[in-house]
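Listed after this line are the structures, all set down as structure tokens.
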Structure I
Amino acid sequence: MLHAAYEILSSDYQAEPGGSAYIFTKVLKSLGLRPIFIGQVGNDVLGKILIQKINNDRVNVELNINPKAQTNMSANVSGDKNNSISLTADNANQLFKPKELLVQIQKQLPKSKALYIGGYFKMPQLSKTYWQLAKHAKKERCLVILDHGTVHHQVKSTQLKQVLKLLPFVNYYLSNQEEFLRVMKAESLLTAFKKFQKIAKFSTVVVKRGQKGASIFKADKVVTIPTIQVRALHTVGAGDSFNAGFLHGVLKNYSILKSIRFANTYAA
């Protein structure tokens, strides 16, 4: 447990490239696909360490190096019972300009099969840009996958409305249950699914439900695909692994149910 007023000495730590989108990219690569990670770092010591570690992972990246930015760093402290505290500092993500993102992604879209948007609420300055990119990707016949991540307490109602505006241009919306209910302003999954269908009737939403598996809406019913039961050491990265497993299935032309089963197993 993590207790206030106590100094806790850890027995070990490690520095790794992280963040939802990078974990997703790394898992995709392990599944035999060829993802490209797009982001920004500063021209500082942390940025150079990060680039070196990404090179060690042999992940294909398009990094914008901004000399005015400081590379983002998070310290994640994990306790027992899956408790954790995350502290994040610096501003490279927040200084990533829409124009720079557009240039990089538009260069990649014609030769890509899918555009994955992760960490949506972490970079609010890009909200309108995501809508433009999704629209452009659809013209290029490129799949669009959205996982906006945690809907934290600082997310404003205007940002939630922007997500709703983006959904009709998304092929697959991957969200956990808590996030999905909040975005749809619903008390139950059934109500949330029905609201989603009215907003984006040609899009598919897959709701991640932890040990219960994942749910979709089919024939006016909530259909849940169970997962295998494991003793979870920690759930960090499970959702990102699910997303990568699901996209792998979709690109391999698996059925939606088979793609979810594969994703469930990979997340477990």
Structure II
Amino acid sequence: MAEIYLRDILNLGDLNAFKAHCAVRNDYGDQPLDVFARDRSEWHGWNAYKGQRDDFNRKYIFSLMSFYHEVDTWLFGGVYEVKGITDGTYDVALIDVAEEYIGRLKLKFRLPYRNRRPKLENCFDDFVVSEILPEQYTGQEFVGFDSIDISYGQLEAIVKNQKSDWRGALQNVKGVYLITDVSAGKRYVGSAYGDAGVWARWSCYVETGHGYNDELTKLIAEKGMGYARQHFRFSLLEFRPMSFDDRLLIEREGYWKQVLLTRGQWGYNKN
């Protein structure tokens, strides 16, 4: 099948008026794809960020974000007009150019020489259309109970967008879950039981960062929610139907705490 290039479906006019913005994970561990999914105003800020250099020194920004689940793949994030610089920040406005493709158009493109803000005329002809999603991207698709291994940022986007595939699955099971702090190398084992299900329990972590667990509460109080976004990962160790006996689930929680050594110096469980 012949490849379809971006130039075949989109005419931007004078490419010399554009800089591309190929956004990738920042120093705080935030993936732009997750930022876009959870908070469009925060994504706007990524395009307004100036830093020490004047990289967006043209009239328009052709904005892309790394679709990091797939190699050399980018999701279109809109065209922004650069109106000026205020207090060291670009004053940008999202315009209606190609707005029907925002959050839907996936492109294949290998970023040359780590230049994340290239001149658009130098790379436009290299953009290959990978896929046009039927709806705007709102977070990772549900991967199945046995394959859950997601970052806090991914979970945040999933919960805030109330993604029906994840919600429908997780609100109908109890379970034992694992939170891994990839910075400290520590883990926390918890359980979701009663009538709430895993969805409600994990939604609490999105709201608080710590889920009201003692050691995690202390950690987030000291380091802030950004620490959770940067370093926490969630997985499901066991899942059970809502009819499963809570007492047996709590026993399984204790088993995993013992196996994974999450009590004491190796983890965040107190009991």
Structure III
Amino acid sequence: MAENILNKIIKKKVEKLNDLKKTVSIESLNEKIKENKNFIDFKKKIKNNIIRDKISLIAEIKKASPSAGIIIPNYNPVNIAKIYYDNKSTCLSVLTEEDFFQGNLIHIHKIKQKINLPVLCKDFFIDSFQVPLARSYGADAILIILAAVSEKTANQLYENALKLNMSVIVEVHNKEEAKNSLKFKDALIGINNRNLKNLKIDINTTFDIYNILASHKNPLISESGIKASGELLEIVKKTKIKTFLVGESLLKNMENNSIFSLL
């Protein structure tokens, strides 16, 4: 892989957004949002599980990734969402980035028509325009990757999402980002075990960062690299984190995954 895949993704995202904003207005997006009544409280669903001392699984739906290539050749996001729903997943994460993950916002719309679960729009949010755009397709939550944006942009994305009654996951990769994330008091904070610059995974990232985030009043999430129930339970034991975003290991074994047995 290229040394810094994150920069490549963001460069392409800027180009696409500049083109999209020439043809789509904020006003038209707001009209679509008003017409859409099928929103679910993403954060509340997870907090309710924490109150009941239950593990929450944010199950990811994606066709491909820069690290794994094509994961699901015959990709049907609605069918995958149905399998996750039947296996008692708490929420869904849907990759909508088009060039590197082969996603699309329309996948959220199609899933929300059929499956009654809250959906995170998993994308690279770098412009406030993307917030109502995601909401207009039915997204219940957005992702803010602190490594991908300036402090000013992160603040704008966060404030705009809250105005639209969306949940926010602020994603961190190191101790400095973890410290900076604590100001987003209404957000969930996700610890990504994958380094987005070189795509290497290290589960110890969750353990290294947890103590900085332990005082945060909203749920913490461990993301990426979790392959089995044993790894997940080790994180619960060592950190008390009970919310997990899992993608590739579920997608490669959707029917009999040991992680589902914990739900």
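Just so it is clear, none of the values below were taken in a lab; they were calculated from the coordinates. Just so we're clear, the structure is a prediction, and the values are computed from it rather than from any experiment. Cβ atoms are built from the backbone, for glycine too; each structure is taken alone.
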Fill in: Per Kirkwood radius over Cα pairs in Å, the highest-valued of structures I, II, III
II
Worksheet item: Any idea which of I, II, III comes out highest on distance in nm of label points 7 Å out along Cα→Cβ at positions 70 and 246?
Response: II
Discussion item. Say we calculate relative contact order in percent (Cα under 8 Å, 6 or more apart) for every structure; which of I, II, III gives the highest result?
Written reply: III
